[in-house]
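Read-outs: derived from the displayed coordinates by stated rules, not from any lab. In this text, all values refer to a predicted model and were calculated from it rather than measured experimentally. Cβ atoms are built from the backbone, for glycine too; each structure is taken alone.
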Structure P
Amino acid sequence: MTDRFQNWQPPKIEHGKLTEYNWVVYRPENFKLGQKTDIGAFTAIFAHHGVTIEDEVQIGSHCTLYSASTIDEKEGPVFLKRNCRIGSHSIVMPGVTVGENTIVGAQSFVNRDLPPNVVAAGVPAKVVMPLKKYLEKLKSRKAKE
C-alpha cells in the first residue's frame with residue numbers, strides 16, 4: 001500500500017481565496033497547518049483569533065472552524081490535535097481543542113473541548129465511547145465480513 005501523503009505539500013493559502021483543494025482560510029496570518037493534513041472541499045476556516053491544525057489531521061468537506069462568533073461574541077483559538085478527524089458538515093466553535101486521535105462524527109457541533117482518544121458526535125458533540133472500544137468494534141465487524 002502506498003502512502004497517499006508521500007508527496008504532500010501544503011497548499012498556497014491566501015485570505016478569502018479557495019485553495020487548490022477548494023477550502024478557504026480567512027486571516028491566514030493566524031493559521032498554522034501541520035504536515036500531511038487532509039481538508040475537504042468547501043471547508044471554511046475563520047482564523048481571526050488563531051486556528052492550529054496539527055500533523056495528520058483529517059477534516060471532512062463542508063466543515064467550519066470558527067475562532068470568533070458574532071452570535072454570542074465568544075472568541076478564542078481552535079486547536080485540532082495530531083491525528084484527529086472531523087466528520088463532514090461539522091462545526092467547531094471558538095476556544096475549542098479537539099484531542100489527539102479523537103474522531104468527531106459527521107454533522108456534529110463542537111462547542112467544548114474533547115479529550116484525546118475518544119469518539120464524539122452530536123449537537124452538541126458529546127463523547128460516545130473511547131477510541132479503543134470503537135476500533136475493537138470495527139475490527140470485530142470486519143472479521144465477520
Structure Q
Amino acid sequence: MTASPSNPHRAGDDPAAREKLVALRSALLRLHKTLIDMERRTYEKEFGAVNTGEFFRLVVDHPQFAWLHNISEFVVRIDETLTGDAHLLPADSDTAVSLARKMFTPTAAGDAFQKKYFDAIQSDPNVVMEHGELARLFSADDAPRSGGKNP
C-alpha cells in the first residue's frame with residue numbers, strides 16, 4: 001500500500017497510531033476549511049466577493065488569514081509523519097494529539113492563535129461543530145486502552 005497521508009494502513013506502522021493520526025489529520029482539515037470559509041465570509045462582507053484566484057492569494061498572503069497557517073503547518077507535519085520512511089509508533093500519534101489538544105484549547109487568555117480560535121467558536125456555529133468533532137477525538141484518546149495502561 002502507498003504511503004498516502006489519508007491511508008489508514010501501512011505495513012510496519014502501529015495500526016492504532018496510524019489510524020489516530022489519520023483521524024486527527026481529517027478533523028484538522030475539516031476544521032481548517034470551516035475556519036477559512038468563516039474568514040472568507042468576514043472578508044467579503046467588508047470588501048466584496050472575490051473570485052477563486054483572488055481568494056487563494058488572500059489565504060496565502062492576507063493578514064486576516066495568517067493565523068490559519070498554523071493549522072496548515074500542523075497538517076503538513078502530520079503528512080510528513082504519515083509518509084516518512086520511519087515506522088509510525090504510538091508515541092508519534094500521542095505527541096501529535098497532545099500538541100493539537102494544546103493548540104486547539106480555545107481561550108481568551110491564551111496565545112494569539114488560541115484567542116482567534118476562541119473568537120471563531122464564539123461567532124460561528126460551524127466552527128463549534130468542527131471543534132466538537134476534534135474534542136470527541138481527544139476524548140477517545142483519553143479512554144483507557146484495552147490491554148494497556150491508562151494515560
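Before moving on, here are some points about what is shown:
- If mean count of other Cβ atoms within 10 Å over residues 91-98 is computed and equals 22.9, the structure in P, Q: P
- For the set P, Q, ranking by relative contact order in percent (Cα under 8 Å, 6 or more apart) places Q highest.
- Which entry (P, Q) yields the derived value -0.33, -0.64, -0.92, -1.22 for log10 I(q)/I(0) by the Debye sum over Cα atoms at q = 0.10, 0.14, 0.17, 0.20 Å⁻¹: P
- P(r) over Cα pairs in 10 Å bins from 0, in percent, for residues 51-114 alone derived as 25, 60, 14, 0 - corresponding label from P, Q: P
- A value of -3000 for helix-only ellipticity at 222 nm (-39500 (n - 2.57) for each DSSP H run of 4 or more, over all residues; to 500), calculated from one of P, Q, originates in structure P.
- Structure (P, Q) behind the derived value 11.2 of mean count of other Cβ atoms within 10 Å over residues 43-50: Q
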